[in-house]
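> Each structure below appears as structure tokens.
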Structure I
Amino acid sequence: MALPHVVVFGEALTDIVQGAPGQWQGYPGGAPWNVARGLSQLGVSSAFAGAISGDSLGDEIARLSRTAGLDMDFIQRVDSDPLVAIVASSHPPRYFFAGESDLHFDGAKLPQGWLDAAQLCHFSCISLARQPLGDKLVAIARQAHQAGKQISYDPNWRNLMDSAYREQTFPTMVALATIIKLSDEDLRQIYPGLTEHQALAELRALNPKAQILFTRGEKGMVLHTLEGEYEQAAIKVEVVDTVGAGDASMAGWLASGLLGISDYQERLRFSAACASVSCSQAGAHAPTTAEVRALLGSIAR
């Protein structure tokens, strides 16, 4: 079996979400895992490289990974408490993380030859802020960068990220990245006190050559490149759940390039459609190519 073209590193977890008071529901998720599933659903051979628990929560993540077509040789099962996000409130967001299965990831156990086969490696979210995992992943990112691979990075800011992350991990990953995606909320957290224009200027100064996909929710997205800026409005759908929309847009942007779409505006439309399809479903839905094409076809008529 051929090794995957994209390897996504980081965490997979279970969101334990309180809807009505006292009513809790579990949803498998985690930004890196969402992106990996999204890429695979869009036709890109992909793997999620991370450690998950050996219990029933880990079983469900493994089942959905297999269903999405991910390369299962990159998922490590460990005898440790599952990583969970306890979400007491979504509006406003109130959450915390528990468990440590993700921290046991071992890069030495990756399939032989994985780096030679990979075209792109993706990194994001809390995995880079949880030690010792964060340092392991930064080292892998450096290794992939030195091997000439594309690196994509989405900070996906969460409340456990601190000044050390802002001042050390973030600029390190930005400097290594070919493609950076971040939201307006990420930008406010990373560059507090700066205007959006000032913050984007600071970011671009760290790595002028990188593509920056800046997402603004219902206000759409803007791509910043050396060639110029390209805007894309959000594609309107009946919103069921915005969880995972940013991950879907990231998967769409990466997949469109890997599948040979070269026009930036076309890629932005594809990425925006992925986000909108995700919003039309409950949970962190990973859109399929058919769903995305159907939405794009409906708005073209």
Structure II
Amino acid sequence: MSDRKPVFLVTGNDLAPQALDLLKDYEIVFAGKTPTEDDIVALCKQRDPVAIIVRYSKVGAAAMDAAPSLKVISKHGSGTDTIDKAAAKERGIRVVAAVGANAAAVAEQALALLLAAAKSVVTLNDRMHSGHWDKATHKSVELEGRTVGVIGLGAIGLRFARMADAMDMRVIGFDPYAKDLPSYITPVDLDTIWRKADAISLHCPLTAENAKLLNAKTLAACRKGVIIVNTARGGLIDEPALLDAIRSGRVASAGLDSFAVEPMTAPHPFHGEQRITLSPHIGGVTADAYVKMGVAAAQNALAVLNAA
């Protein structure tokens, strides 16, 4: 009988020490900094993990079939769109997520991008460093009294909405699954968000139904001068349509932390657009969130394994 410990495969090159402490009875195999799907399939064949903690890349049917002992796939974060959930269900593999573990971090990034877009923070910083003083010619957007449309009212969207309310913004929100919303969020349909929102912040998962939710048609329905913020998934936005709307002035500015293809390829059409503020999908990447997500991912996986 083998004394080999069962394997946890981590699709990344690290995990918080607090999470590793929880997994001391298992062998931890790291897939590397930027693993491909083929890398993950190969490691599944070699090591036959009982659990996969998903940080980067996708986990599809081929990886699941390569690991006959696999019982659970645990997301290091809240979004599970990189996991083939239908394939997992067919194979009796549980998919779990660290819902809410990075809510504070991502909501803060969304607020930072909203403020950066409204206040031209990046452009003014660049101008100042080039020796300019634009006080006589520049006017920022004041957010007090403006309407923000929040699409997706899970842990992150709710936290962002609370921040916006604290700034005396009017908050309208769309989420067909949300219940018992706080009084400061007015539930509306998407058409109302397009018509009434001065700023729109995306906080929903990416699904086949809402892919390219912001597209030429919906952007044309938005208020002229709307601000767009996306800290969710890049696939929610038709990127060429957004660029056209920015250049036409339909969209005043955008703050984006996620993109259709990641890592973003260079050159990219967004590069050099002064009214688009970019960050490399780091909304949930803080020292605190790193620990919270790692611990939650480990705990969620262990709960499934211990119940088996």
Structure III
Amino acid sequence: MKKKLLAIVGPTAVGKTKLSIHLAKQYNGEIISGDSMQIYRGMDIGTAKVKPEEQEGIPHHLIDILEPHEDFSVSDFQALALQKIDRIHAMDKLPLLVGGTGLYVQSVTHHFQFSEVGGDKEVRERWEAYLQQHGAEALHQVLTMKDPEYAKELHPNNARRVIRALEVIDSTGQSMSAYQQDWDRTSPYQLVMIGLTMDRKVLYDRINQRVDQMIEEGLLEEVKRLLSLGLPPDTTALQAIGYKELILYIQGQMNLDEAIELLKRNSRRYAKRQLTWFRRMKEVTWFDVTDLSKWKENEEIIAQYVQESYSY
């Protein structure tokens, strides 16, 4: 019999963390973060990392496991998440995979085998040489021409994944976005996927309010502290939304108000990309949580859906 896995997905600021804690308490669960930036220590405010006092005693995994300068890939994440799922099941508990990084979540829910996508050392070395000669922006521009959809998912400074995508194209003749579209395998888990959505205007207002709250809580000081550790501004971790915009202010390229507005705009655009990604996944059952006055009611509706899905 397949092992149970409950996934909670959706755009930033929609309420995934709050719901996950409620369901974990109700169904004896532990939470695995599906966020590509919450893995880094010291990046708390900008990633909206759940605070210890907000966890309500529920164990949270794959948070604060790396320093910001350390490399980490989706295949690294997949391996660790699969280990955590097995350990949680060994304790006869329910694993909840919660987050908004689509590729990270899907790599776990469907056991994407990265080795299945062909590779070629000679091709990889050629693109690595191109990177050294022309730089990350030029390399990313090549991918944009070859696979514009997948290029949108990658920051130019994430050269490791950009090179991997180019390697796949040159080695197999098929783009990474095409592989993802063709990817229709059944999950190896007894998978229940909850998607949270809300009216676009309400969501965008929540995102704007969240950014304002982050600034009040000291996001600028958090960014300065990371830079004081000697991290180059183009470190992959510091290219996360919430960090790269304030670095532009610190570098004198724009004033603080402009940086905050850019942060809000980038966060809204990211939310749109998240929704696009998860709406491609046929397993997601969507729940509209626009009416925040009915949050408790919606929590119980979703909890009932989980109970019926797993026959608790």
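> Given a value of 6, 30, 38, 22, 3, 0 for P(r) over Cα pairs in 10 Å bins from 0, in percent, point me to the structure among I, II, III it was derived from.
Structure I accounts for this read-out.
> Between structures I, II, III, where is volume of the Cα convex hull per residue in Å³, for residues 112-223 alone highest?
III
> A further question on this structure: To which of I, II, III does the computed value 13.5 (mean count of other Cβ atoms within 10 Å over residues 160-167) belong?
Corresponding structure: I.
Laboratory data are not the source of any read-out in this text; all were calculated from the coordinates shown. What you are looking at is a predicted structure, and each value in this text was computed from that prediction instead of being measured. Cβ atoms are built from the backbone, for glycine too; each structure is taken alone.
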